[in-house]
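I've put the structures underneath this note.
Any read-out appearing in this document is the output of simple, stated calculations on the displayed coordinates, not a laboratory observation. Here the structure is a predicted model, which is why all the values come from computation and not from measurement. Cβ atoms are built from the backbone, for glycine too; each structure is taken alone.
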Structure 1
């Protein structure tokens, strides 16, 4: 009997640079905090890719963002005191306004002011504080994400976020690749995903799927919120679309051509300079069923269900990062065309990360 021919599988790195060494590009809007966490008259320490940033909520309720280091002795400004519309360093009382300009040094008078600190463009949208960590001249030309579902009374929204010990690209791949439903078999039963196609245009990369249940019962949360599905038949009009609108991701589920029954937004914000830890900011908006009160009844089940999914995803991407760390590079043998193309897309839109 002749031996079977084994076709070689190309390592991912053969298609381009190691994606785990590509940084998130700073010339975009990133959510660095929930607005509710930036209290009036208080400071909030945040970061982007190793850049320490302080959010300052002034007495009037406005928000500004500065480099979190006093120009004098480099101590953190988040330890300072908010005074009206300004921030005073905790050490010598050097005072900065929302533009980063040093406006007062108590012991040298007003005629001589030293250099100030870097200021970052900041905007608040639907409960998220977005900061532009890159070239401020580009901020106005870069759009904020579309979060219109959060203000739509026809939808109920939950917000979530947590730290994850991995490079942001692992998260993009995890959400895009619905072939990993085997990971969630205890929560979802047996699901078969079918890719309908994928492609990129400008700053957007998109993959579309349909699903069939091959065994197991439909989860109660899913049935309560989205409606019961009988059998395992695939309806090609029931489509899940996942997009990376760089640098954020969205996911929506539509039954036919109607508005989405569910829409997810998620952003991955690198925390350290080497970009091995991220903080996620996400929202899930679910369309309210026609029956009043049904969504409130099913909501605790949906929260439990989605938290379980996120917990399993978090564990798996952190294992991926640990493998990358121990091997010193990307040894993945990826064969799914959509993910191979997504990696090329992310590498093209990113920037070299700091060594680490």
Structure 2
């Protein structure tokens, strides 16, 4: 399923992935409550806001007598490894020492859960637990940027992607450290519930709905929402309200009262991306929303999003989302 230009979560003939119903989050001694919040915080918020009302979340002890700590509090982990074998989504957000092999029983449970059809995700150092279980063999994967070299050295069968926020390889997913786990959680919701639901949830959480680079499966340069009083941020906000216009980077630079060279430099400092890359992706996001919420023809969606032709929309949409606009609409549009 590896591809530089398409996400494996959807195809022209496939429906969206099923929303998770049973989530098992595996913790080991030494894990903090803060680390764990990156693993299931997005899903917990989805429950609170009604996006996943029936989700059953189990915090699982990956070893005997597992305890979480943080903020002067301690919390015993109530579930054992049986919950991993029964889940349809398993997340391992942390492993205390990349050089130490996780306990055999938890590795067996991860293999069993995956063999029973669960999607299995490793966040940050949790990717080392998946690698130790053999689940990352001959797979693309990532981990925290400071440990990608360690992952490659300890597990040479893993195709390590050091520069990405997360990797979705279908039934196996990995993410970098900290907030990249939230990015991956929102991505999982996006591929099962659609962009509208995921974006609405992100707004409730006051986080960017998607930090894109140039690809859907390997999301590279983070692109935050424009904030603050920076003239580039103001130009970005203005652009979001005028995506259907014939916007150019030169026009945005003039809006910011900056030379094109200084605008490009400052834009990259703020976002990690080129202005044209950001603008194209915002148009694709707008197209997703229109395809989900309207019955406008693809040609009209292209016009409203500022693409010069339906062919331009289709090309960029497939590159970023992984499917054609018509296939996306079939999967994610609301019933009439």
Structure 3
């Protein structure tokens, strides 16, 4: 029996393990610099007066708290946050590609795959930790993913996996939709979207929240994308606004979780990003193989089984490949026993 599985079994046997549900959240391409240092004044222009007023502060601690109040006011105080390189806490991508599909594969499957070398909508040959969990009796039909980008049915190989995946300009399907879900579907279909493969993060959140309230899943994944889209378009003010809004969405969902007996004190939260970006001022808009700095990411974990170690410093490097196994381990499951190529769980994040 693998050591991790033995430890988890002992914890469960002694009633020490509390997590029964996990929420996984990704911000597409949000740099570690904004997470740990807040808004970068060198990227403001004269058109960014509102963003400067909202997020500009004298110190990094003040700036990051203004930008991401839930992450710093709750997660970093009650959980753990990795990725502040200057403090000796590195978090990195291992797939070498440093863009979205390879990054999401690494997050969800636990390893980089050289076959995944584009953002084309090709069915993922790899089994994700979500698919694996959904195949277990305890989670079957209670794992769901909502995403801004319509590549996710391919990333999660929805036809094969049987996962509930709602993404892009696609209404939520099902025979027992709530009135709220029906209204949100209509808003989705009645909106003129500038890109055929993306919807707003706002609708992604609201549709996921409505589904959550109706079906009470045990594992819920939310993928937000506007932080990446606005960066590619050079709108730093909108990058900040999108990051701030997503932080608010997660705060709202977490507050709702804590108000529900089936979830309160029994739910863990994992937040990360699919890739980093280049350094300011030249390369912050881009990422990829030609921009080495875009391998730098960040990972946050919060929940009843995660010691409150806060912002990590002078600790072992963590990698994107560890996220999938960490999600499983928080639930008392051993993903590495099922997928030998996967990175190991982040040991400090799953308790003693």
Structure responsible for -0.19, -0.68, -1.17, -1.58, with log10 I(q)/I(0) by the Debye sum over Cα atoms at q = 0.06, 0.11, 0.14, 0.16 Å⁻¹ calculated and labels 1, 2, 3 on offer: 3
Read-out helix-only ellipticity at 222 nm (-39500 (n - 2.57) for each DSSP H run of 4 or more, over all residues; to 500), computed value -6000, structure in 1, 2, 3: 1
Origin of the derived value 32 (relative contact order in percent (Cα under 8 Å, 6 or more apart); candidates 1, 2, 3): 3
Among 1, 2, 3, which structure scores highest (criterion: mean count of other Cβ atoms within 10 Å over residues 176-183): 2
Of the structures 1, 2, 3, the one that 82 was derived from, the read-out being volume of the Cα convex hull per residue in Å³, for residues 88-191 alone: 2
Which of 1, 2, 3 leads on distance in nm of label points 7 Å out along Cα→Cβ at positions 280 and 328, largest value: 3
